Structure I
Amino acid sequence: MDDLILESDLEVSLLNNKQKSLQGISRKTHPDFIHLYFQSKGKSELAFNNGAYTLPLPEGQVYLIYNPTQRLSYDLNLSGKSALLCIFISFQKLHDFFKEHTGAIPFLEGDNAQKKYYAQREISPAVNIVLDQIFHFNLHPSVKSLFIKGKVYELLGHFFNKGENPNEANCPFLHDEEVVRKIRQAKEILLHEHQNPPSMEQLSQRTGLNLYKLKEGFKNVYGQPVFTYLNDYRMEKARQMLETRQHQVNEVAFAIGYSNPSHFITAFKKKYHITPKKYISSIAHAEG
């Protein structure tokens, strides 16, 4: 476990259990602090106040918990081969970040500030990239706190990005549940067929959404244009395959739909600023 106090009102815990056995951790937090848990790999379980309430943290999910009514103590059980990033930020600090736009975040406004708040969502490909950069930090130790602080701010920006919330008023037709369902269907089609994805026109026909609603709706629900989202997904899948060190670069390229490995290498370097081979080497170096 690596606990970093980045500021008096901002703390982060990096929990990377490389063992096969369960790892247990206990701690207390201030009631004024908002908790965010990014389960990057594996799974965990939170047990609050001596087991009075438990919360499973499955892989690929992020949770926000805010309880201003009491000081929370919890036990965290991190399964083997798991990675979890915890952010603890004071209510006031987060409020200051959004003081000109508090209406975008309901629990920051008025009487809501004294109420419990809970949110859960999937970790997006963009967030996965940031988590990977944090857990595979390989810069000089002297810049570690500065680097992680910047990445934590980036994670907060992604999490509170208005565009990722399908209920936002900036895209009125998303109040139609059927439209939102079709947009989610479009995402599932893209991910299932990522090796040979349909065109926008084909995706429009298969979901029954016109191109405008598909493009604008997808961007508002998932925070990115359709094929930017798909590219991030493919690059994340490639990164995970490379991380196992069980696949050749050519194999990874073909697995995610690239017929030309050199095109994959170019795309991977553009996304991560490192070639696939150098990425594999950096993983080996980080693991000692």
Structure II
Amino acid sequence: MEINRLKGLGVAMVTPFDNEGNIDIDALKKLTTFLIEGGVDYLVVQGTTGESPVLSKTEKQQTLDTVVEVNNGRLPIVFGIGGNNTAALVNDLQTYNLSKVDAILSASPYYNKPTQEGIYQHYKTLAEATSLSIILYNVPGRTASNVLPETTLRIANDFSNIIAVKEASGNMEQIMALIQDKPEGFLVISGDDAITMPIIAAGGDGVISVIGNAFPSEFKNMVSAGLKDEMSTARAMHYNLLPIIPLLFAEGNPAGVKEVLKYKEICGDAVRLPLVNVSEKLKTALQKETDRINNI
């Protein structure tokens, strides 16, 4: 795919559920339209924000097909295929209907705690199993193992279809090392809403976002200003949105952002166990911050 189409704001979409815990297709369609009309640059289906660990393969395909239908070719679509069983992921790449998918987002293996060589061999196997573009996802807070810059750069240089990294290590020194030494055309994408503006200021290429579900146009404007080097504008927008970001994650993701989406009447707040809805105290704080942002 054209690499520049994955610059800017990608949104890691939530998966709406109804009160019985089933996928709410109508709400998913409404969310997709809301994001497209909000000006986001691309859609990410079945990342961890989509509660992918608790969806069946059939349900994941259903969410992808729904988003594809509503999108109707307007924006690039990225689909999450990640996990800690390399062989199973190869099977997924070969058995999902990915005909309308532009790239795969694949988190580094969790729990197994592979060595850096194991991480390299994992992505080598995935890259050789598909012609689709792949975004490496480093999120050590969830996986318990950090993909070091030298490993990411080795992968980026060795496999032409691994086109980007979503960096959620929170380590700015590590992220800047990647930006400094990455091969031409390889994207460094923020995986942390709270430090997206600093990452862009350092030369990053955008973000795959959680807050973008609820505030697509606001976050898009901040990202766009940063990418255009309009840093005083981007900085002001960043500090306007910053107070709500830790609240979104305070009691688990996507419970926080789903509460805001319910408040904005986009979809319900239902999550699947082991996640639970946010507390009344946090709900009040989220609603207060949402009103403040909406009234600016």
Structure III
Amino acid sequence: MKDFEGKTAVVTGAASGIGYGLAEKLAQEKMQVVLADVEEEALNKAVNQLQQYQHRVIGVKTDVLIKESVSELFARANEEYGNIHILCNNAGIGASSGNKGIWEVEKENWDWTLGVNFYGVLYGLQAFLPHMVAHGEEGHVVTTASLAGLLTGAGTYGVSKHAVLALAESLNQDLITRNSKIGASVLCPGFVNTNITDSERNRPQHLKVKEQLEMDPQAMEMFNLLLKQGKEPSEIAEIVLNSIKENIFYILPHPAWDDNLRNHFEAILSRKELVPPSMNDMADFFKPREDGEKY
């Protein structure tokens, strides 16, 4: 897909972070953009910011945990702008398993993590793809996963992102075999300067747990520092836009992780034990790279 002007995009999780970066970039391409987010106040602020630059945008409060809410998002977008051409299934949370074994994590945490990160994407496909395929015009679906979906570990978050990656791969295969004009990409970023570690603010009341999962303070401090030192959402959005234009499926915006990915898959093919990185290994991320590439 190379022609964007006058067409319509829908972006979930668009009030901040990568979602806002995508919405802004697509609006700059003269698309009509529907911003969707569960945080109404932040969503209204994001819409107002884009409207100040004369962009054609609207906001629709959407909870991707709820299938009916995603269906209502499609109905509103279709009613407002007609055919939908780009869907960015971007909404996600940065849930953690804390210090618990994966078998010890409460059902509420599983329901929240998989509900937003996996089922939220699935609901988006179910709501939008029948329409996007049927209208017969070129389009594209971008699914935000994570490098955690390509590497080992990362607890409930990693499990959800592995599932999202597999879902996006299946989508791509199904679109190709049906000779669809809809392309697909899966976005697997490393560290990006977002507020993903503050995801608890959006946890619904019915999925709250009595005992909050605790993160190792040193690990959390290191993770937050890495996020701040990561790429900006606007940089990710530029890479995504170019990937849509070139119909690239695997979007890997952080080349600094290439060696980690290569080592991971070589370990799989060697049939050897997979060993998670230690804190000392993680400390290597603080060392500046000669080429200045961000993790």
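Kindly point out which one of I, II, III the value 19.1 was derived from, the read-out being Kirkwood radius over Cα pairs in Å.
II
log10 I(q)/I(0) by the Debye sum over Cα atoms at q = 0.15, 0.22, 0.23 Å⁻¹, for residues 55-118 alone was computed and gave -0.61, -1.04, -1.09; which structure, I, II, III, did it come from?
Answer for the origin of the read-out: I.
Rule-based calculations on the coordinates, nothing more; no lab input. From a predicted model like this one, the values you see are computed outputs, not experimental measurements.
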